[in-house]
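Listed after this line are the structures, all set down as structure tokens.
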Structure 1
Amino acid sequence: MHSEDPQQPPIDWQRHEEELADVVQLPLDDDSPTLVDSPAAQDKPRFGTTMRRGERRPVLPGWLRSRAELLYTLQWVTGYVGHVAAYHALRLPKYALKLAFRSPVGLVKAIGGFFRWLFDLEGEAVRQATVRTEDAEAYLKLSRQRDRRVRWRGIVAVFVLVGLLIGAAALAAGPQWWTWAVTTVAVVVFGVAGAPADRPLLDTAVVRPRVAALTSDIVVRALSVLGVAGINQALAKNPRAIGFPAPITRDGPGWRADADLPPGVTVGEVMDRRDKLASGLGRPLGCVWPEGNADISPSRIVLWVGDEPMAASRQPVWPLLKAATVDMSKPFPFGTDPRGRLVHLELPYTNVLIGSIPGYGKTAAIQLPMLVTALDPIAELWGFEFKGTGGLDTLAKVCTRYASGADDDTAEAGLIALRELRAECQKRAAIIKGLPKDVCPDNKVTPELARRIKGLHWLVAGFDECQELFAHPEFGKEAGELAEKIIKLGRALGVILLLATQRPDAKSLPTGVSANVGTRYCLRVMGQLENDMVLGTSSYRNGIRATMFAKKDKGVGYLVGAADEAQIVRTFYLDGPTVEKLAARAYAARQAAGTLTVQPAEATTVRRETVLEDTLAVIRADEPKVWTETLVTRLAGLRPDVYGDLTREQLSAALKPYGISTSQVWGSDPDTGKSANRRGLERSAIADAVADRNRRRGDQAA
């Protein structure tokens, strides 16, 4: 640095900086001061600018903004008050005995306290202390004060005793009920006064869990034990390196803390160590739910610590459990967040992708929007379950198309359904194009059009375990391409896809499908790739990580696309009998509305006693193999009253009990004459089945 000359005035660096701003920046000497932070850069933002960017907290609490949550809260309060009232009412005789036994002690305490007050005994210790110190002046002063107190208190005591005597005489001369009432009050008063401090009168009707309050010190301590280098280094330099932009408050059944992590530390680094964070907080893992707020900063963490684990907390019943019908164009309750608040999901103008490892609630999650669709008599529902366990069989009665199985026939049925959905999109696009602009100004299906215009009703197709279809060696590529086109076009045409998969990788979930789905729900997955395939690219890096869910978090996942920010949601779980009742209610509603698009079970059942002979009869002796679609056409011509509405899926299902399955068959298309490879049957397999059945019948007759 240059030495300062005492004869020279001090350098005005601010003026010097302003002069430098007007010239070309030149490299300065090593010993020259570097002017970096100008005064203008140090000015605080204007008040209006910061307020416009500020986050406005809701005026009303969440349970007042939602009718369903308000009803649930009122039900809980009513149940709580009723339980406490019934609990104590049953124990009234016990409380009465306690009061009766304690009232003499209370009476003695009251008389003793009265005499201590009357003779000013509470000041006796002070007066004795002046005697021991031989402070005569202080003792005389205290004695005169005591005499004045006792004199006036004696006069008051006389009036009180006279009043008590008059009251006792009036009580003796009064009605008997008045005597019992006064006696009861006296017993209650003296019984309460005579109660020991460690033995309260009333028993505990509700045992409340003891949960320590969440404080900033506890949060900082928990973050410091995670082993994140950026946090530890920042705290070593500055104990207040972790900032809290808002007070830590109660938020539902738990605590909410908003914190700003040190520079360079992201929320994802904390979420990766959720188990250590829970250990640092001294809470069960299911109580600790860190989330990010990327709209503010990648380092803004929203930590919610519940009073009890989310998976173990009592979830309210599904609000639509008793609904006769539902309007599926409106948001429906999909689950609850960690705070117990309802989370809604919308079906129109979106498609839904659900993913997780096996056994964590995919089928239960896809079942909810399918039930909502079924309960809307105007909507049409298709269902396909490729695992073969019949997880969606209870909804088959209200599905226009339904197939369940882990075989090629079910996969082909799913492919055919996608082809028809693609054709349906084209048909709907033509209908919308022909509508007047005042009827359809936005060129898309609206709730009004779905109910008014024939052919534009809501159409929802659910594909559970869709990886079996998309990864199929024969049908997978075409199915993926069709699904991508339907997702892109069907959103505005009232055609909605619901996809659930347990293997979200590039092969079993085509990139074009996963990249275009608008609503995503990811339960527990094991890696970053699976997480981003379901929730979207860069979700893992942005702190939205379904990998943090533990084994106990069944039915808990990240929901993206249903709101502005990602939400942790625990879906409503409906058991089999409950779903069966809802499906029966939906079936009855569709019958009453005249919109039942499925045939009664007895009308679609193929006659098994003749299906083998009839199938064999329509196959020529020179045909070793025949396409299934050709057999359906020939059977309909043979017996129109029996096979007129027969489908390929029904024929395959009817032949399965005899050990006959379809396979790839080369043949010529009767319309185009071109050769093609399609599903079909071998004539020898049917002939062998007929011979085997006839032989068994002969053995039984013998």
Structure 2
Amino acid sequence: MQFDLQKELRDRLRPEDIWPFLRKGWWLILGMTLLATLVAGTVAAVSPREYRATAVIRIVPVQGQEVKSRDVLDLDVRGFQEVERFYRTQMQLFKSRSFAEEVASRYQKKSGQEISVRRVLGSLEVAPIERSQLVQVSAVDGDPERAAELANLAASTFVDMNIQWRQDLAKNANDWVRQRIEEVGKRRDDKVRELLEFKRQNNIVDRGSDNDGALSSRMSALERSYGQISTDRVLLESRLAGHEALFQRGNFRALGAQDDFPLPPGLRELHATTLAEHTAISARYGEQHPEFIRSKAALERVENQFRAEVRRSIQAERAELELLRSQEDSLADERLQTKDEVLAQQKIDAEYRKRQQELTQIEATLQSLLARADELEMSSHTESNNAQRVDDAIAPDSFIRPRITLTVGAGFVVGLLLGMIAALLRGLLDDTILSPADIETYTQQPVMGVVPRIALEGDGKAELLAHNQPRSTVAEAIRGVVAMAENRPDGRSPRRLLVTSSVVSEGKTTIAAGVATVLAQRGRRVVLVEGDHRRPRLHKVFGIPNERGVVEVLLGQITLDQALVRTEIPNLVVLPRGASVPGGTELIGSTEMGELLDTLSERFDRIVLDTPPSAALSDSITLSRWVDGLIVVARAGAVSRSLVRHTLRRLEQVAAPVLGVVLNDFRNDKTGRYSAYYSEYYYYYSSSEGEDEDEGEAAK
């Protein structure tokens, strides 16, 4: 079987086990607590004293300035970092090596004593006072006078170095600004030259707001002319198409009747008059009449003239259309050329404005740099400081370390925790059942009785102590077990009792024999059945033969009456195991065994079965289905809690009617020693007599 550490720990230490462990190890907890408290107190008493002296300075985020500058290229603290970051930076300056070297140098000059830079860094503590501009500068040292001196030197050194830092910063910034002024001045000169060259190349003299007016007016006139000519062309094309359609069909009269068709003055009226006259003559005279002939000839002359004029008019319209098209094409070309000139001019204007804006920006930057240079020049010579000393440090009267109360308290807590851990470890290592409280706590089963350690005299047998010494504490304890079994809460007294244990040598045979004896003493007809077919002991206890018994009855070799053996105890009969046969243990689970118990129930008031251990063997589990009461025996100081719980768990899985646990071999002495009991008993599966060497296989 694979070892399961988690399951093992869960079996050994349950939440309900913690308090019993701590209660049993109270002396261990007390001892370790007192020892740890004593050690902590001793350490606190012999530790060197350390004193803290504190000076207070004020640090303002903005330095003093004679002239306020704008935020353009602002080199003040607020210009490149937040106030919180500023204070964080100031705190780190106190931890710099250069600062510590300056403090050490000043201390040596003032006191004549050397002090290491590492010691200065280790002693200084800097902390801002919340919601203020004040900073506490502390020094921790074994000498209170030296602590005050170091704190004051650190405060004064920071104030002195701070103004020097700011002057150096202003000087460096001024140098940087001067360099930038030179660079920006060169850029401005280059931009001026480029702008003048650009104006020369593009013939720009004065770029006012009306410089592009001529081009714009010209473009507008071209757009209007082009639109008018395009309209005229479209109208003429439409009119000419209608005239040519009538002309192609030869419909000159309809063509001449149109008002928009150009004809010589009077020709349209002449044609109409001649046509009307000819029509009237045709109606009056015949075709051979001279008047008709004359009228017809006159009409033909007019129509020929009319057709000739129509042709000339169409040709004139065609010529006019060609002229309009030519003018439109010419205007389109001029319009595109003018548009390109406008776009080119706009591009030049845009480039010109861009160059002007760049030059304006450069000049504005240059003016800002010049103003900032003047301010920085004044700041580099200023004596204003944003760090000021507020309170000087004084030599403290009391030390800050060691913290005696805290150290002793910590020792007390540590000792208490270590003691509790040791008590829990002790409880984990000592996993045996020691008292009735252990049974109730760790098994959650009732204690049916506590049988004290049996002190035998002479050749007496512990199993017969209830009969031989009925006034002994052992006999009284067993009577208590019987009383617990007989007086159940449900009012039912079990008639078939099974007695088992977790491992060997826990006294289950003694308890079984004692329970049977007490029941017989109460007038019950009792049969004590040997249920251990591996290592039977009842025949030795009562001094009866073991040649025939349960095995022979189950095999049908003898009758029940032949197997039962009366004892010297009135009302008590023993049914031994009988001879050892191959596969004898298998008879325990046979139907014949159940029938045998039923027969015994008819003849006896109580049946008590003595069975082998249940932690590894299944005999008790098999027999539990035919009994109505089961007693588990646990030997004090000999069996572990986890093993007893394992046994009970196996019995619960088959719904065995467990009545409770009997604590055997109990010694309630102050030493807590539990000596060996039943040393004369044989260990199971190790042969001690020749007759038992072939009695089955040992449990593993």
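Computing relative contact order in percent (Cα under 8 Å, 6 or more apart) gives 18 for which of 1, 2? Traced to structure 2. Comparing FRET efficiency 1/(1 + (r/R0)^6) of positions 154 and 194 (r between Cβ atoms, R0 = 25 Å, to 0.05) across structures 1, 2, the highest figure comes from 1.
When FRET efficiency 1/(1 + (r/R0)^6) of positions 538 and 594 (r between Cβ atoms, R0 = 25 Å, to 0.05) is calculated for each of structures 1, 2, structure 2 comes out greatest.
To test your reading of the models, identify which of 1, 2 gives 143, 40, 22 for Cα extents along the principal axes in Å, for residues 146-273 alone when calculated.
Value 143, 40, 22 for Cα extents along the principal axes in Å, for residues 146-273 alone corresponds to 2 out of 1, 2.
I have 13.5 for mean count of other Cβ atoms within 10 Å over residues 330-337, calculated from one of the structures 1, 2. Which structure is it? Derived from 2, not from the others.
Of the structures labelled 1, 2, which one yields -14000 when helix-only ellipticity at 222 nm (-39500 (n - 2.57) for each DSSP H run of 4 or more, over all residues; to 500) is computed from its coordinates? Going label by label, the one that fits is 1. Looking at percent of Cα pairs over 34 Å apart, for residues 234-481 alone for structures 1, 2, the greatest value goes to 2. A value of 2, 10, 15, 15, 13, 11, 10, 8, 6, 4, 2, 1, 1, 0 for P(r) over Cα pairs in 10 Å bins from 0, in percent, calculated from one of 1, 2, originates in structure 1.
Any read-out appearing in this document is the output of simple, stated calculations on the displayed coordinates, not a laboratory observation. Only a predicted model underlies this, so the values are computations on that prediction, with no experimental measurement involved. Cβ atoms are built from the backbone, for glycine too; each structure is taken alone.
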